[in-house]
Structure 1
Amino acid sequence: MPRRSPFTRLCGRLAQLDAPARADLHTHTTASDGEYTASQVVAHARQAGLKAVAVTDHDTLAGVAEAREAGGDAIEVVPGVEISTAFAGREYHLLGYFVRTDHVELNAALARVCESRRARFREAVALLPERGVFVPEDRVRLVEEATVSLGRRHVAGLVVACGAARTRTEAFHRFVNPLVRKVPPKALVPIEDAILLVHAAGGVASLAHPPADITDEQLETLRGFGLDALEAVYPWGRSSPAARLRETAARLGFAISGGSDCHGPDPAHRRVGSCAITSDELSALRDRIGCAAR
């Protein structure tokens with residue numbers, strides 16, 4: 001049977017009707033380092049049969065309004081953000097869900113991080129000629145004007161666009177990663193402050209893709225800061241810690257979050273909807289709203 005035949009499409013739609021409702025709560029758009037616009041993320045979420053999708057760009061809420069408009073009444077769009085934070089001497093990422101996009105203090109903190117991202121991006125581009133890559137200024141300016149939250153993926157994209165590398169992965173290995181220690185680090189929000197900001201904006205806070213070496217003691221400290229959830233559903237690969245994270249979450253009293261961490265069409269195992277939580281897990285996460293104030 002041809003893949004795109006009417007019968008094949010009908011079977012796919014019927015399968016979606018029988019499938020349990022799911023929500024992908026980790027996606028990125030062109031507002032940060034994603035390749036899809038917010039509208040395209042929502043379109044892919046609908047195509048995947050999702051009940052809800054969260055736009056969680058790095059350190060910005062700039063893509064949420066477009067996503068909400070695109071979603072309309074057809075799919076729930078959860079306003080979210082992935083905040084670059086500091087905890088225990090290293091960088092952690094914090095996912096904020098259901099946040100108010102007009103919250104002044106949260107937006108001010110995110111703007112400070114984005115400004116440091118912009119400075120780091122410019123430093124990295126300025127160092128590329130040392131590695132034999134010369135990027136036209138107008139191309140750099142176009143990237144800066146198009147994106148609120150700049151990152152290393154943007155530098156790698158410029159390397160590919162200039163023909164110095166065939167793929168973004170090659171660009172990272174040959175050009176971008178060797179520059180990491182030569183450019184200033186981006187600003188990080190102390191994780192306890194980030195959690196407070198998420199709560200103040202009416203949201204819930206989840207630890208994104210928890211590292212394998214995080215300890216129960218550290219998680220208990222984060223719980224004391226008000227952390228609501230752990231991202232257990234994620235495209236981990238072969239050695240998935242999902243079962244361990246679920247057990248830890250149940251034992252320590254965290255809700256579960258999860259999603260694809262989609263940045264674009266590749267890789268396939270990170271496309272919108274490839275990883276998603278259940279409707280019950282979404283409801284449990286939503287129930288955490290306002291818990292810190294009770």
Structure 2
Amino acid sequence: MTYIERFESYLLHEKRFSFHTVTAYIKDVEQFYDLSGIETDGHVREVNHRVMRNFLVDLVEKGLENTSVNRKLSSVKTFFRFLRQVNEITINPAVKVKGLKKKKTLPQFVPEKQLWDKEIFSEEDSEYDQLLVELIMELFYQTGIRLSELIELKNVNISSNQIKVVGKRSKERIIPIAPALFHLIQKFRLLKSQEGMDGELLIVAKNGKKLNPKFVYSKVNHYLGKATNLSKKSPHVLRHTFATHMLNNGASLETIKKILGHADLSSTQIYTHNSFKQIKTIYEQSHPRGVRR
């Protein structure tokens with residue numbers, strides 16, 4: 001097996017990363033090979049700090065954002081750590097290579113006034129497709145789950161007041177759900193059963209097959225475009241929307257952290273910036289010297 005093939009097996013079977021995550025890692029490493037002129041495993045052992053720096057320069061010259069450059073660098077660093085771990089190299093050439101400074105951008109979210117009504121889905125061809133897309137949108141917005149988690153959501157992990165989600169690195173977490181969302185889930189289950197598509201997965205396409213991530217992304221992008229004026233329209237925007245609306249309405253950062261499945265509270269704190277407007281409004285309404293009093 002080549003180094004890349006062994007690395008892929010390591011990510012899948014030892015690190016237990018999702019197929020989507022592993023695919024992204026392998027593509028990044030293959031791009032590193034391509035830009036660095038690496039053709040054999042022997043060439044990999046000749047990589048030094050200068051080659052790594054040139055790789056970063058090439059990515060920047062291609063016009064990639066700093067976050068994308070850093071993600072690719074992280075993939076390559078993981079690759080070289082693996083090679084060092086299995087004693088294929090003696091010195092890790094990426095260990096001292098630093099990523100680029102991240103541009104501070106706030107996550108976009110859907111304003112509460114721009115939340116969609118279910119009638120927006122009436123353009124779908126069938127009742128099944130309408131309910132399918134509505135459930136996808138509502139699950140993202142009402143639970144904050146990731147795209148990969150939604151696709152893998154199993155019937156056995158759903159009860160009347162909660163769902164169990166298997167997140168990154170197979171970590172499980174429990175997310176409460178509202179009665180209205182459970183009613184929507186039950187309605188979809190019934191329709192799916194009538195179509196003869198009972199199975200372990202909650203959501204499947206009309207042909208009974210597992211949802212394609214591109215299909216989910218395109219549907220979310222389309223309907224967010226109809227309901228909002230956001231420049232970004234992705235499932236992750238709905239995850240941001242969930243967190244921001246929860247925080248604006250009194251949820252603690254620790255609670256949101258647990259629901260989102262963040263490993264570190266710093267990942268959750270980005271939403272405090274989006275909530276400053278809400279905090280300012282409460283201050284003006286509540287403080288004796290507030291502007292509106």
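Of structures 1, 2, the largest value of distance in nm of label points 7 Å out along Cα→Cβ at positions 49 and 217 belongs to 1.
For the read-out distance in nm of label points 7 Å out along Cα→Cβ at positions 57 and 257, a value of 4.1 was computed from one structure; give its label from 1, 2. Source structure: 2.
When mean projected area of the Cα convex hull in nm² is computed across structures 1, 2, the figure 16.8 traces back to 1. Across the set 1, 2, distance in nm of label points 7 Å out along Cα→Cβ at positions 33 and 265 reaches its highest value in structure 2.
Of the structures labelled 1, 2, one was used to calculate FRET efficiency 1/(1 + (r/R0)^6) of positions 81 and 201 (r between Cβ atoms, R0 = 41 Å, to 0.05), giving 0.75. Name it. Checking each candidate, the match is 2. Could you figure out which one of 1, 2 the value 14.5 for mean count of other Cβ atoms within 10 Å over residues 41-48 was computed from? Derived from the structure labelled 2. Among candidates 1, 2, the computation of distance in nm of label points 7 Å out along Cα→Cβ at positions 25 and 113 that gave 1.7 used structure 1.
Looking just at relative contact order in percent (Cα under 8 Å, 6 or more apart), which of the labels 1, 2 belongs to the structure with the highest value?
1
Suppose helix-only ellipticity at 222 nm (-39500 (n - 2.57) for each DSSP H run of 4 or more, over all residues; to 500) works out to -16000; of 1, 2, which structure was it derived from? The read-out comes from structure 2.
Quick note: the coordinates plus some simple rules give every number you see, no bench work behind them. The structure displayed is predicted, hence computed values, not measured ones. Cβ atoms are built from the backbone, for glycine too; each structure is taken alone.
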